[in-house]
Structure I
Amino acid sequence: MEIIHGRFLEKSIKCHKCQQYFKTHEEKQTDVNIALKIFGDAVDGLYDKALIISADSDLLPVIKSVQHHAPEKEIGVMFPIGRTSFELRQNAGFGRKMSERLLQDCQFSDEVKIGDTIISRPENWR
């Protein structure tokens, strides 16, 4: 497993009801970074099959690009619980919906050690 980082930008949004501004955050670059990694690894021959766990149709271009430039590679999608994308499903080599049981079976331990760092699962995720 490899973590692909994006970033969050702070932005102000105006409430349509009260006309007040409030600060929120918007995710940036994550889908692009994931797409570049999937494409680069396909071209470099680092996988035979890839599985994208997302319903974000912004990832459709990478599926099509891999199919064009590395047609021997297969890309599938698994949709998170409660999410789907007709476009991704139609273009991926295979597709599945994530089940509650699979999600439970794939949980990390309550604590994960990476080097000298220990990452603890939030209490409300247990």
Structure II
Amino acid sequence: MIGRWLGPWHEYGYAALRIVAAVLYLLHGTKKLVGFPAGPHTGDPLLVVAALIEIVTGILVAAGLFTREAAFLASGEMAVAYFTVHAPRSFWPIVSRGELPVLFCFIFLYVACRGAGPLSVDARFRRVDS
């Protein structure tokens, strides 16, 4: 029953997941780089690189432009973040407070596998891998 009701909306649901995840990810980058929307920015060169990756890939994934490539890079960055920052505290994400990097990693891995979908810049310009 619910499948018949929600089924026609699956592309909109996927687009919402892709866009919302990308914007939230982007905001982590802006927080690190310029302190927006809240918090101090960082001077650590490694975190500046992470922030630039988060900003650029967040914009690209949200827009649906070069989506597979950007999402794959974002997924990899989150895997590195988990294993370098959170896993040394504890392998278990609930203990190491690493749930967010794990979720971002797998959401972006899914986006990289699926592509941008029809509600994207990639689809507008008919890129083969959208």
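Only the coordinates and a few stated rules stand behind these numbers; no lab work does. The structure presented is a predicted model; accordingly, all values stated were derived computationally and were not measured. Cβ atoms are built from the backbone, for glycine too; each structure is taken alone.
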Please state which of the structures I, II yields 15 when relative contact order in percent (Cα under 8 Å, 6 or more apart) is computed from it.
I
Using the calculated result 127 for volume of the Cα convex hull per residue in Å³, pick out the matching structure from I, II.
II
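Can you spot which of I, II the value 29, 10, 6 was calculated from, given it is semi-axes √(5λ) of the Cα gyration tensor in Å, for residues 6-61 alone? If you can, show how the numbers build up before the last one.
Details: I: 36, 11, 7; II: 29, 10, 6.
Computed on structure II.
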Given a computed value of -21500 for helix-only ellipticity at 222 nm (-39500 (n - 2.57) for each DSSP H run of 4 or more, over all residues; to 500), which structure among I, II does it belong to?
II
Winner on mean projected area of the Cα convex hull in nm², for residues 38-77 alone once structures I, II are ranked, highest first
II
Using distance in nm of label points 7 Å out along Cα→Cβ at positions 94 and 110, single out the structure from I, II with the greatest value.
I
For distance in nm of label points 7 Å out along Cα→Cβ at positions 54 and 86, which of the structures I, II scores highest?
I
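Computing distance in nm of label points 7 Å out along Cα→Cβ at positions 30 and 102 for each of I, II, which one ends up highest? Working shown, then result.
Numbers: I: 1.9; II: 2.9.
Checked I, II; max of distance in nm of label points 7 Å out along Cα→Cβ at positions 30 and 102 sits with II.
Consider the structures I, II: one of them gives 1.00 for FRET efficiency 1/(1 + (r/R0)^6) of positions 22 and 70 (r between Cβ atoms, R0 = 41 Å, to 0.05) as calculated from the coordinates. Say which. Each step should come with its number before you reach the end.
Details: I: 0.35; II: 1.00.
For FRET efficiency 1/(1 + (r/R0)^6) of positions 22 and 70 (r between Cβ atoms, R0 = 41 Å, to 0.05), the value 1.00 is produced by structure II.
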Which structure, out of I, II, was FRET efficiency 1/(1 + (r/R0)^6) of positions 14 and 46 (r between Cβ atoms, R0 = 41 Å, to 0.05) calculated from, if the result is 0.35?
I
